[in-house]
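Asks: Some structures to go through are shown next.
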Structure 1
Amino acid sequence: MVSICHLNIRSLPKHFNELCLSSDIMCHDIICLSETWLNSSHPSSHYQIPNYTLLRKDRGSSSRGGGLAIYLKNTLVNNIPQISLSKTECLSVEIVSNKSKICIILVYNPPSTNSWIMDDLERLFESRQFHQPTYILGDFNIDCCCNPCKLITSQK
């Protein structure tokens, strides 16, 4: 069994030491972070955690905020499938654990774009055939009370 957690870190550079010291977070096999605020001026070597592999997708150096990161325990075999959403930031990984595959899709939807994510997720489900358990985590920034949204489910 693999344990997964998600945290909106709101600046990995600012909170990296706290992350490393948090036993509640560091006990997981997969740690997904949104709003890392990383860009090309932040080398991955500054954010390495022993026994974990860092995958990251930066928003870019021209705009502040956003960014995604996934820390994977080194014992997990992984493949990075190409998944892109039109306006929603996305980072994905497929891992093999105990001979079974799972897919993790990490998303960050900026608050000013809350209607795009449902369209992006709908296209994602229409375009991919999920042959393994798939977990979609992240910061969706959707206020379902004020903006009712349809629930997307996939059944086989």
Structure 2
Amino acid sequence: MPEATKSTPKKRKHIKDARGRKVTQLDPVKLYVLHRTEPIERRVLAAIVAEKGIRMTPLEKGAMILSLVLLAALITTLAVKLLGGESWANLARRMVPTFYIFIWPFIVWGGTRASRFGKVAPAMLKHRRCPHCGYDLRGLPVDADVDATVCPECGCAWRLPPPAT
């Protein structure tokens, strides 16, 4: 009976470190697109995002651009209609289809993010970054108790791949 429970697919929201602890995972593409460089420098972030299976697909890029255009159109339409004296009920009836069109790019973003989920942690470890917090793991010793490198920032343990020559 427990085996049947194990075989049922679950939505993956966490990864496991070398100790088996469940931790959340950074999304390097999101960090790269939003130009956030707090946990990881831009150069390293660009290298991680360029890894096979992690880079942003053309569909995802198009969805992001379309969502920004639709958001601008939605805001402009609201401003024009409200300044023109249109009632809220009439405005809501006209804006509902635009709202549904505006939502689908975010659905695309979520789907592509889920498809690259399993490829992010190995790519970040290859570049010596903690997949949980983005801390630089270069030069840190291997902890003999867990046979892995322990991140001093978040305490997660990771087995780093051999360095590329």
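Each reported figure results from applying straightforward, stated rules to the coordinates on display, with no laboratory input. As the structure is a computational prediction, the values presented were derived from the model and not from experiment. Cβ atoms are built from the backbone, for glycine too; each structure is taken alone.
Asks: When relative contact order in percent (Cα under 8 Å, 6 or more apart) is compared over structures 1, 2, which one is greatest? List each step's numbers first, then the result.
Replies: Numbers: 1: 19; 2: 26.
Checked 1, 2; max of relative contact order in percent (Cα under 8 Å, 6 or more apart) sits with 2.
Asks: Which one of 1, 2 has helix-only ellipticity at 222 nm (-39500 (n - 2.57) for each DSSP H run of 4 or more, over all residues; to 500), as calculated from the coordinates, equal to -4500? Write down the numbers at each step before the final one.
Replies: Working: 1: -4500; 2: -16500.
Computed on structure 1.
Asks: Using the calculated result 1.00 for FRET efficiency 1/(1 + (r/R0)^6) of positions 48 and 120 (r between Cβ atoms, R0 = 25 Å, to 0.05), pick out the matching structure from 1, 2.
Replies: Numbers: 1: 0.20; 2: 1.00.
Only structure 2 yields this read-out.
Asks: Suppose Cα extents along the principal axes in Å works out to 71, 48, 27; of 1, 2, which structure was it derived from? Intermediate values should be presented prior to the final figure.
Replies: On the way: 1: 40, 40, 26; 2: 71, 48, 27.
Source structure: 2.
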